[in-house]
Every structure is written in C-alpha cells, then in structure tokens.
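In the part that follows, the structures are each spelled out as structure tokens.
Values in this text are rule-based calculations from the coordinates and carry no lab data. Here the structure is a predicted model, which means the values were calculated and not measured.
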Structure 1
Amino acid sequence: MTGYSNFSSNKIKENMSALLIIDMQKGSFTNKTPRYNTKSVVARINDLSTLFRKMRMPVVIIQHDGRGTGEFEKHSVEWQNLDELTIEPTDVLIDKYANDAFYKTDLQNKLDELAVDQVIVTGCATDFCIESTIQSALSKNYNVLIIEDGHTTADRPHLKADKVIEHYNWVWRHMLPTQGNIGVEKAEIVKSRYFAGI
C-alpha cells in the first residue's frame, strides 16, 4: 500500500506548513565527507526558503549540537551552517542532539506554537537524520512532504549516495500514512504547484 503523494494546493499556506532544513552544517560537508550534488541541493533549499519567507511561513533551521562529544560542538566551525545556505533573522533555530530532530528538542513545541500541521523536509543526511525525523513526524501525525531532490547524503560502504537517495525516496512514497499524509515531490513541482505567481 502506498503513501499519499498528491497534496492539495491549500496544504501549503500560512500558519499550516513549515520548511525544515536539517543539518546543513560545515562539519557534514568536508573533503573527507563529500555529499551528493551539494551545490544543487543548497540552491533548491534556498529557493524554497525564499518562497516560504515571502508567504510569512516558518523556515526552521535545525543544527546538530554534539555537546560533550568533541564533534559538532555548539559554536564550533563544524557546527556552523554552510555559508551558501540562506538564513534570515526571522528563521526559527533549533538545536538537536540525536538523529531525530524532535528528540528532546523544542521542535514540536515550536511547531505547535506556530499552528503548523505539515512539515516540508530538506537537508542532510538522507539515511540518518532525514529518515529519523520523517518517521518521528509521522508518529506525531504531521503531514509530511519530502523534497525529492532537496536532501543529500554520502556514499556508503555498499551503496552510492545517489542510490541511497533514490531508495529512501521510494520508501517514503510507499509508506502507510498515519493520521497525517506523506508525499515526495521535486522542488520545481512544489514551487510551480504551490507557489505559482509568487
């Protein structure tokens, strides 16, 4: 049984939807940890975040905080977001401490405060923090829309990065929804379908 893959145009609108940008941090994008198609992924995320801001809808920047681990320590260079990622003072900033961006964070409280019932998911890494956060959002009955070409990862021992991304996009398309819906769409489709004329 497949998941829900066709959101109506009124599903992305003010006070209902939030764009989640997960772990687009310098420590995840190094010469030792190259990510698939980084430049294009960042450009798509920036395009979407611009549209969300124009509609006065929340843009949520989520950063992994590895406090006490020696990696991604808050305020370190590797903790910082990519220079190429557009961030504005109006964006919501959330620290996370596990793969799941909801786990022991302020994310759900902030989304509730903003009356958000749908999250649009982008970021890094597809098979870790993106996947974990999607599963958590579904269990909390959010509508979830994944940007098919708006998340990235690295090559894994048994699978190249592009195949990891392809695999998870397929999995999410075929998941059983909870009380919310789940869909996967390319950034251009989302822009043309939901933000036409903006």
Structure 2
Amino acid sequence: MNGKGRLSLDMLIGLSIFLVTFIFIAQFLPSVFADVRSEIALSNQAYRLATLLVEDSGRFFNPSSGSQGIEWEKQDLCNIKVRPGLIEYNQSKEEMMYNKLDINKLENLSFMMQNCPNKVYEAFGLIDNGRKLYNVNISLETLDSTSYSPQLCVINGNTYSMGDPIPNTGTVIRLERVVYFTASSSNGFPWGDRYLCKVVVNIW
C-alpha cells in the first residue's frame, strides 16, 4: 500500500511538471513567431520602399487639372498626389537612369517629409484609413556608414535625413541601396567624375 502511494505521488508530481512546462511553451512560442512575422513584414516594406526610391523616377497626378506625369518634383507637392522616386529620368532617351540619384528630387522628397509627410506615407502604402502603419526614416549616407555609426553623405554642403527619429530599442529593419550622382563637392566615394553614396531606409 505504501509503495503504491509513493508511485501515485511521483506520477502526480511528474504530470504537474509536464503541464506547467507545456503551458509555458504554449504561451511562449506564439510571441517568438510573432516577432519573426514582424521582421518579415518590416523587411518586405523596407525592400519595396527602397526599390521604388532608387529604381523609379516617381509619378504625380493632379486631381484638379487631370494632369499626370513623371516630373513630380516640379509640382505643388503638398496639394497633389505624388509617388516619389529619386532616380534621374533621361528626357532625350525617354528612359530612367537606374540608381543615378537626382539631387533635386531628393531635396523635394525632404521638403515633403517635413511639410506633408502623410502624403509620402500614403503614396507608399504606409497609411491605412488615416492610421500610420509603419515609421520610416530615409537618409543618404556614405558607403562606410553603419547603423551603429551613421555618417551622412554631404552633397554641395547639404545632408539628407528625413522622417521619424530612429529608436534605440525595438525591431528596426535597415536596408541600403548604393546610388551615384554628380556634384561639385561631396564626401561620397569618388568614382571618376561621380560620387557613390547609399540611400538608407529604416522602418519599424
């Protein structure tokens, strides 16, 4: 009788330990996969945004006049629909110069991020029903710049970092795309008569 009692008690203790462990794992695993899903979603958004910026010259549509085109940087930016792109468009060849940065477009994107940022977020699908889905920071940095030691690229005495302040904690996805440009002066990497820097997209 005593031996059977001890066996039942051992089984009860073992079963209790198993149940506590199982409950802990069941509660812990979803949070792990949630973080993974969050990083995947952020990575997709960062890649999409960076690609649109450095592989397309952008477009505009003016609802009032019905006009549309690619020279969005010459429009009344905060009063029309704009999907910014930063690369240069060759009018004579009617083709986009992939990865060739148009500094004028970069300056106008900076203007929009300061004066009507929701226009930019809406254009890139980062707002849903007026609610901001993601925070974004876009900057132009030197090739040796890192997330731990960022170095802004200087073009003719100007630097470009726009959008939300990058947090020190939490999950932030950083994506970099190398671009080239011509300028009278820059701290970018010299490449013949051009300079190299990188467009950096941080999203969280």
*Have a look at 1, 2 and say which one yields -8000 for helix-only ellipticity at 222 nm (-39500 (n - 2.57) for each DSSP H run of 4 or more, over all residues; to 500), as calculated.*
1
*asked:* To test your reading of the models, identify which of 1, 2 gives 17.8 for mean projected area of the Cα convex hull in nm² when calculated.
replied: 2
*Read-out relative contact order in percent (Cα under 8 Å, 6 or more apart), computed value 19, structure in 1, 2*: 2
